[in-house]
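*Asks:* There are structures below to look over.
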Structure I
């Protein structure tokens, strides 16, 4: 079943919106598959043409219900970009978001870009799942946990920090 409208109107934070999307569309397997989630929501995901859309990491068009992701970036970056663009949709940010690599910086000042980044982190690295993995003691390195969740080491480091967790229990 496709979502008929974004979740933002009923959730007060990007984290809560991501949790709602996970509850409705996630199959429970790791790593979270943002393309499968987008498709389940009725969105199309494709690769951007590097010749006509160079310099972009991603693009979201609400009218066409389309997410475009750079074909030249690493798979972990493509996954985060897809989740970020789903965030623009779910958070009802409107259409025609064209995201340059700087949109994914932790120091971004645009509130919509910050919210889309928070949503993406919560979607790809669900808080409770990260807590459980760390509490299990099976993983001692950030890189191991990042690999499990299919994200970059930097993204996982930020997520662990933002959740006030530590690998040294």
Structure II
């Protein structure tokens, strides 16, 4: 975990660490503010405190914080020899400054430390134009598409785009 604790950006007070129960309300607010752009596909908030706690029971949130509080987070779940990256969120005012890239790097390092040989993620097709180039620059490749689960109601036709990256 030392590599995560020592992660720094150009802001000298920024650090990336493992999230804790105390972070749940701030992580919930951060995710929902970053995922407002998905409201073209889905109504409502992306997650609530109970949902964040459920994610924490199955994986790890890495959080980026500075003197002003949480500015970014990412979820990592180990699934055998692969890991899953999800809920990459950066405070809207801080997007485009490299923080998302730093969080993905920290997530990949955590996955490697857990013994994973690959990282998987999924993107909503309606956001593919914005997100696919970002993840492709980080070495992820499109693997396949999948429909949304039947209980997930989308406002417009959309599906998941699954991407993966070897961690060797």
Structure III
């Protein structure tokens, strides 16, 4: 395809296709998109490290990432694998804004990175947006905790 015929879509249009943002108004998507930028990671590259300042969250558009937890006795343990359309990171939303896990690309990854400080400011200015995002991130927590619970039952079940 010739470069001149490539259609560039605005970020708010791309966000309409992400399940996390389903049902948000065009105005809300526009506000959120104003805090976003494209991010590209090579396979094996670390997106974030546990303990670092959490000032970003990501929507994975292509590829997969691993959410890893460091164990002093077992090394790095993958606790979740995240793929296209899924969210990585909520620590930007809650003080002290520090990452609780490592996140690394398992394959080449294209993502949208959102500036946490920018988005927190917009949420303060627009409490309806802030509450909506809080509910959406709470659902991500619930889903991830439920997934972890099921894995723990599988690992530590009674074997009956």
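We did not get these values from a lab; they are worked out from the coordinates using the rules stated. The structure presented is a predicted model; accordingly, all values stated were derived computationally and were not measured.
*Asks:* To which of I, II, III does the computed value -8500 (helix-only ellipticity at 222 nm (-39500 (n - 2.57) for each DSSP H run of 4 or more, over all residues; to 500)) belong?
*Replies:* Structure of origin is II.
*Asks:* Assuming 33, 27, 24 is Cα extents along the principal axes in Å, for residues 57-128 alone as calculated from a single structure, say which of I, II, III it is.
*Replies:* Structure I accounts for this read-out.
*Asks:* With Kirkwood radius over Cα pairs in Å, for residues 73-112 alone as the yardstick, tell me which of I, II, III scores highest.
*Replies:* Sorting by Kirkwood radius over Cα pairs in Å, for residues 73-112 alone in descending order puts III first.
*Asks:* Further, regarding this structure: Just checking, which of I, II, III has the largest value of volume of the Cα convex hull per residue in Å³?
*Replies:* Largest one: structure III.
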